[in-house]
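Here, each number is a calculation from the coordinates, and none is a lab measurement. Just so it is clear, the model here is predicted, and its values are computed rather than measured. Cβ atoms are built from the backbone, for glycine too; each structure is taken alone.
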Structure 1
Amino acid sequence: MSSPAASETRGQRTHPLTAVVRGALFAVAAVVGLAGSVFSGDSWGRLSPLLSLGIALVAGLVIGMVVGYVGWLFTRYVIDGSELRINTGLVTKASRRIPYERIQSVDIAEPLVARVLGLAELRIEMAGGKDSRTTLKFLKLDDARDLRRVLLSRAHGEADEQPADEHRSIITRVPPERVMIGTLLSLDFLFAAVGSVVLVVLGVWFGGIVVLLGGIVPLATWLAQIVARRVLQQWNFTLSRGERGLRIERGLLSRTSQTIPVDRVQGIAIKEPFVWRRLGWQRLEVDVAGYAAHGDEQGGDSSSILLPIADPALAAAVIAELMPAATVAVPRTAAPRRSWWFAPIGWRYRWAGADDASFVAHEGWVERTTSIVPHRRTQSVELRQGPLQRVRRVATVEVHTPKGPVDADGRHLDAEEARALMLAQLERARASRA
């Protein structure tokens, strides 16, 4: 990659193989879109299912490469003294301008096809809403890393033309076999696997092939999604710390390198699935401002996973990295017995409370969830009480944060205690921001 100074006078193009990558992705999308109808017995005219899929693959590849080449030809990015500009468009021209001071994080993604070709996608997160992400597809992996260093350096007010990569220290590596064992012991995977086996046995025993296909396809899809999200995407999960926040590197087929700035963390959720609790395992998920607005482009909620599986000591250490004063040992307001109408079993595990640092909410008896929100990240607080709640003299306190996995709600608490908890949380939030 040429120096940033050189790019101030002329735009730079992304890698020419961008067209090949986009063509391959387009072809895969075309085949997947046609696969459902093919498996149900439909095809194009008198063509066989395999021939239909082959035509879709070739046509998708050709069309995708043409579209990708035109997009590559008219895409340039420019780095100057104050901003990054990305110019695109053949008929309709567009210029996306990204001031350095608005850059929150810069991530690197390597989809499978791009990774085979040694390319990577740069994802630039800015302060803002659903349009806060800008992507640059595709660069050589080394160039993407160099550009990330330059952008992060300028976002932090450093003027180095060729900044050195920040020093990082490893917090933990999660072995792939532990991720696989955790997935196998999750209830949703067990239900999907057992359901698939039962359907196969019933279909073979009774000869109901049509009924079998109608049930096995959704279950197989569910299983594939679980494996892809929890095993393939979390393979070789590495969490490290640096001067600019935590960094997560993960993925078997497609790799991602995601940076989590400490000041963008809005809350943390501790998830304890039913079987995992017997083994002392937890999963950490995090609300990061900006990520939830667009999700993970590879599908699923991987961008919110802070630790896919960990013991309580490691989980507490990681939470302390992001929220030094946070603890779950806070004064608690528990759901009263009369709230059993809303959760005949789960009411026993519902409570909420707060200390000087954070608000904490706990619920769940199959999968227990503890949500932690620092007071200064509280956006608003709501007291909600429906008709049946009024009859039972209970109410729900909702502490609002950006959309994400953290759901800090004290559900079905005593109405008077819920109101007092809401007013106290408003005061804590005001005081922390002041």
Structure 2
Amino acid sequence: MRLLSAIDRQLRARTLKLAFESELEARFEYDTREKRVRDIRYTIVLGMVVFHVYNVAGFVTTPDLALLNVGLRALAMTPLALLIIWAVGRVTGPVREAISGIGMLAATGIPILIFWMGTGPLVSLTTATIWLSVLFANITLPLRFFWACFLSGITAIAVAAGLYLKPDIAAPVGGVLGLDMMTGILFSLVATYKIEAANRRDYLVNLRESLRAKRLAEDNTTLAHLSTTDPLTGIANRRAFARELSEFWEASLGGRHFAVMLIDVDYFKLFNDHYGHGAGDTCLREVSALLAKTAAGSGAFVSRYGGEEFAVLMHTSDPDEAYGVAERFRRSIAEKGLIHGNRNDHLGFVSVSIGVATSCGPAATAVALVEAADMALYEAKGTGRNRTCHSGKNGNGEGGPTRYVAAAQWSATERQPVAKTG
């Protein structure tokens, strides 16, 4: 699978780049979108609670601007946060991350503004609120690494400029505060990168295992299908028939009886000798298709039993119903009129003989039931072919196969050959 190859390439790559190849990136966004949106929304709610709690700090650090601080947080940032909560689930992934990054820049911009405007001996403490906002954005939210760098860079420049330009902050104090902030921002960016890289790698590993498991399941399903499908005709094979027979027999022990039909193509060896094995294969495919089409909707199970022989299982407790279905199978082949000009009888088309047995008879095992159907088939072939025989009681009430003869006549000149070779 192409996606698996892309995953393997990404896992083997030794690069600091976080973004995946385009197809894989699209899959990552699709698979993680719902959780990402939910996490952003919950984190914004948490952040706004803490954000408003820090209104108290403003009355201590910059009492002259405390009301402005409260107003900006309540009247500007709160509506913006609610807008972001609404919008992140309605836009594309890149736009969602941009909205989150710009929103955090706005939230951080309020304490930066207060820091720049504030005066007094405690104004330097405002920087703590600023870099706590950055830590929240980079680690708790966390922003995508690009937007974390964007927010951190602007914040670092703005605070460094303020520390340098504000005359009421001594240079040594400003230097220490600046160093603390830069170190904290650097650590938070390293954490942001590691968080995103780990999340992406975990996603790739989980997706790879999921795709491998899916492919293995598909392969197993394919193998199971191949193991129970006849490669020539495409219908079920004898292994599948044995499995179904066991299930039908188990059901019959509970009172749900069924019939077994063995169907043999008449004079098939002579057909192969005359037309060639290629035409013989085509003939078998035609016959199997007709049997499957006739069985469609009846619940009957059709399989290739071996060579030119087919088998059918169907639930019924009425021998006459089973015989009637078998006759429909026989007629569907005869009416198709596939040319067979090398028969040992007067017919010039492909026909089948059918033996039928039902589980409501004397058979004690599933194998015995198949043998009874085989005996009925032998009877059908021995008494002229192109007919159906049912293994049951004859007209005198004695056990033994009862023969139902169907001696329909067809003109070979009205039929079309399956194939001719040589």
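General observations
- With Cα Rg over 2.2 N^0.38 Å derived as 1.13, matching label from 1, 2: 1
- Comparison across structures 1, 2 (criterion: distance in nm of label points 7 Å out along Cα→Cβ at positions 137 and 281) gives the highest value for 2.
- When distance in nm of label points 7 Å out along Cα→Cβ at positions 249 and 345 is computed for each of 1, 2, the one that comes out at 4.3 is 1.
- Read-out helix-only ellipticity at 222 nm (-39500 (n - 2.57) for each DSSP H run of 4 or more, over all residues; to 500), computed value -20500, structure in 1, 2: 2
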